[in-house]
Structure P
Amino acid sequence: MARLLEAAGIDLTNGGGIPELIKFQKQFDDYKIVVYDGLHSDNIIFQGQTGSSKRINLLFDDVTRHYHVIMNLTGAMGKRYVCRACNKGCDRGVSHLCNQTCSNCMASPPCASDSGVRLPCGDCNRHFRSRSCFDNHKKP
């Protein structure tokens, strides 16, 4: 751990806050670090500015001044779906409306349309904007 902190140029002897999170985010740019202040999906106190779809979700405990890793975001927030783009929680992902995700496959950023052609899915009876949009909706 000491080598990691040294490599990132971080000193935690007096604790860590936003400046240290920014340094961690620069060190781990393969992941987006998201820190929640409470168990509501829209109470975000830090969100790393990286395009990675992989995330490290943390919960800040104001009483103990400690960061806890959130292993299951939907379970922690008490929702069946939490949008990775806008962080709003809801009971069903397909009913979530967000201008930062594709309304068909839920990918972020939204899928571009292939010249108005809509690809049908025989399994769910929905239509998709492009081959990549169709493939996205098939991913678990």
Structure Q
Amino acid sequence: MDDDTDRTSRVIRLARHLELARRDVLASRELDIWEYDVLAALRAAASPHELSPGELVNETQVASGTMTNRIDRLSRRGYVTREPDPDDRRGVLVRLTVSGRKKIDVVASDLATAEALAWQRLGARKTDQLDAVVTELIAHLES
């Protein structure tokens, strides 16, 4: 194998370890990763923490039909509601409920703690260097 292939394999391995750690934290709070993604997108939206289904599709990078199913499931769990869009009679807005806000706040805090512990092992200087390099590479790949 050449150095580039080895490097890519190591990055993929790292991503897998981070994903598994994230899944463990989410599972301990009875939340799937896709639920976290949708709830986090809504929490990041301006108050009253609502987005159109199309905006959620863009935020989470899933198909429209997939998002409809996800909204249905989150609604059944009491984490979101569908509200009429005041700017579009045919549209709806997906709004984070109080229960959904509490859930995402607790889970996001747990996740931040777990991730901070993982990155702490590298130290601040190396973490900052890694962040800069990864940010630059992603910008290059996405341009």
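Points worth noting:
- Which of P, Q leads on distance in nm of label points 7 Å out along Cα→Cβ at positions 31 and 127, largest value: P
- Of the structures P, Q, the one that 1.5 was derived from, the read-out being distance in nm of label points 7 Å out along Cα→Cβ at positions 23 and 111: Q
- Structure with the greatest value (metric relative contact order in percent (Cα under 8 Å, 6 or more apart), set P, Q): Q
- With FRET efficiency 1/(1 + (r/R0)^6) of positions 7 and 55 (r between Cβ atoms, R0 = 41 Å, to 0.05) derived as 0.70, matching label from P, Q: Q
- helix-only ellipticity at 222 nm (-39500 (n - 2.57) for each DSSP H run of 4 or more, over all residues; to 500) derived as -5500 - corresponding label from P, Q: P
Bear in mind that the values in this text are calculations on the coordinates, not laboratory data. Please read all numbers here as calculations on a predicted model, not as lab measurements. Cβ atoms are built from the backbone, for glycine too; each structure is taken alone.
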